[in-house]
1. If Kirkwood radius over Cα pairs in Å, for residues 6-53 alone is calculated from each of 1, 2, which structure is the one that comes out at 11.2?
2. Output the label of whichever structure in 1, 2 has the greatest value of distance in nm of label points 7 Å out along Cα→Cβ at positions 86 and 110.
Structure 1
Amino acid sequence: MIKSVHHTAIICSDYHRSKLFYTEILGLQIIREVYRGDRDSYKLDLSCNGQYIVELFSFPEPAKRPSYPEAVGLRHLAFAVDNVTEYRNYLLSKNIACEVIRIDEFTGKQFFFFSDPDNLPLEIYQA
């Protein structure tokens with residue numbers, strides 16, 4: 001039986017830029033960072049409040065995402081926050097472009113989308 005989601009893997013085009021974004025901007029904590037010389041690849045394990053959630057990879061010349069955001073595959077990664085407006089203002093202060101805040105028609109909760117440095121769609125959702 002599945003117990004929970006273990007992590008989400010993300011491949012980035014510029015490892016140092018994405019590492020800075022996910023740790024310094026979003027505030028995820030580094031669990032482990034490994035450089036795999038035989039693959040010329042970094043693997044960065046990141047947590048949120050002690051829970052392992054993101055595995056960030058770099059590879060030489062990774063393929064581009066075919067379209068945004070409705071490509072086949074993972075659509076987006078969502079993070080829960082207590083105050084959506086406050087978090088959006090924080091991202092805007094870091095020069096991160098954010099969509100307008102919307103209301104989920106099924107739950108009545110606030111959410112908005114923004115992108116990581118590789119234009120991967122990320123969501124902030126009211127906890």
Structure 2
Amino acid sequence: MFTKGIHHVAVICSNYERSKHFYVNILGLPIIQETFRAVRHSYKLDLAVGNGGAIELFSFPNPPDRPTTPEACGLRHLAFKVDDLDVSVAYLTANDILVEPIRTDELTNKRFTFFKDPDGLPLELYET
């Protein structure tokens with residue numbers, strides 16, 4: 001196989017400051033680099049995830065809304081590995097983030113749950 005893993009995932013947000021706060025201050029993703037692109041009137045914020053992965057957070061003037069919930073064609077959701085799902089859920093809840101009930105993956109018997117970013121992008125926590 002020629003791929004070695006996922007390098008990054010790109011996310012477009014509707015409110016840059018709100019999404020930056022969510023991903024950096026709530027989820028705790030370290031900033032790699034922040035760039036304002038004057039020609040495009042947009043920011044690009046590179047955030048570190050795990051061992052070498054990244055999220056590229058983009059802002060654009062007036063981006064279209066996401067078509068529907070996760071069953072739309074395209075990206076379904078982003079999943080983050082966590083060691084302790086209960087601690088992670090408690091942390092998100094304490095930060096006023098609505099979290100779905102914890103479920104168990106019937107194929108792996110691992111626990112997981114979903115929550116959303118400020119623009120409604122589904123995010124998953126998967127206990128490893």
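1. Of the structures listed, the value fits 1.
2. Greatest value across 1, 2: structure 2.
Here, each number is a calculation from the coordinates, and none is a lab measurement. All figures in this text were calculated on a predicted structure; none of them were measured in a lab. Cβ atoms are built from the backbone, for glycine too; each structure is taken alone.
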